[in-house]
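Some structures to go through are shown next.
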Structure I
Amino acid sequence: MTQVEILFRYSTPPTEAVVFALNDMREVYGIRRLSFDSAAHTLRVEYDATRLTPAAVAKLVRQAGLHDVEELPMIPTPPEPEPAPAA
């Protein structure tokens, strides 16, 4: 088993029906854990990469009703350095 995490950002908070549908996603063989960060509007999904692909996980999230999702990198990109002031 190869555990992988994928991070999604959503634009609108999930409704109660969507939360129940996402909870049912845990019944899919290969989905290990789901966790919300409501302050950052993100959903983290831990899954078995030998059973599922990132595209399949994204499809499951959309089928559960969480629309307007965007996959985010797990390691944030560092900010661009500011240019040196002209002398």
Structure II
Amino acid sequence: MTSTKLYTAIYVLLFGMATAQVFIESMGMAYWTAFAAILGVSFAKAVLVAGYYQHLRYEPRSVTVLVLVGLLAALALTVAASYSIL
């Protein structure tokens, strides 16, 4: 399985990504630029969490594909909801 060092490194990486999201929000970028950047960082965080903390790296590929389809569906709904706000 995985070691404590790996989980700690992933935690630090996730913390850094969350901090980057806060900085992106406070930089005063154009809305769609900031939205795309935050969405990209959020997607990367979700992949890390699913891969390591939910142990999808060690599951059969069919389970991983099923979860990724759900993730992409959630992403599509998020984009559609944000588009309808404007």
Match the computed value 15.9 of mean count of other Cβ atoms within 10 Å over residues 3-10 to one of the structures I, II, and report its label. I
Rg/Rh (Cα atoms, Kirkwood Rh) gets 1.14 when computed on, of labels I, II, structure I
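One of I, II was used to compute helix-only ellipticity at 222 nm (-39500 (n - 2.57) for each DSSP H run of 4 or more, over all residues; to 500), and the result was -6500. Which label is that?
Going label by label, the one that fits is I.
Given a value of 14.4, 43 for Rg and Dmax of the Cα atoms in Å, for residues 19-66 alone, calculated from one of I, II, which structure does it belong to? It would help to have the intermediate numbers written out before the result.
Details: I: 10.3, 31; II: 14.4, 43.
Corresponding structure: II.
Where a number appears in this text, it was derived from the coordinates with a stated rule and is not lab data. Small disclaimer: the values here were computed from a predicted structure and weren't measured. Cβ atoms are built from the backbone, for glycine too; each structure is taken alone.
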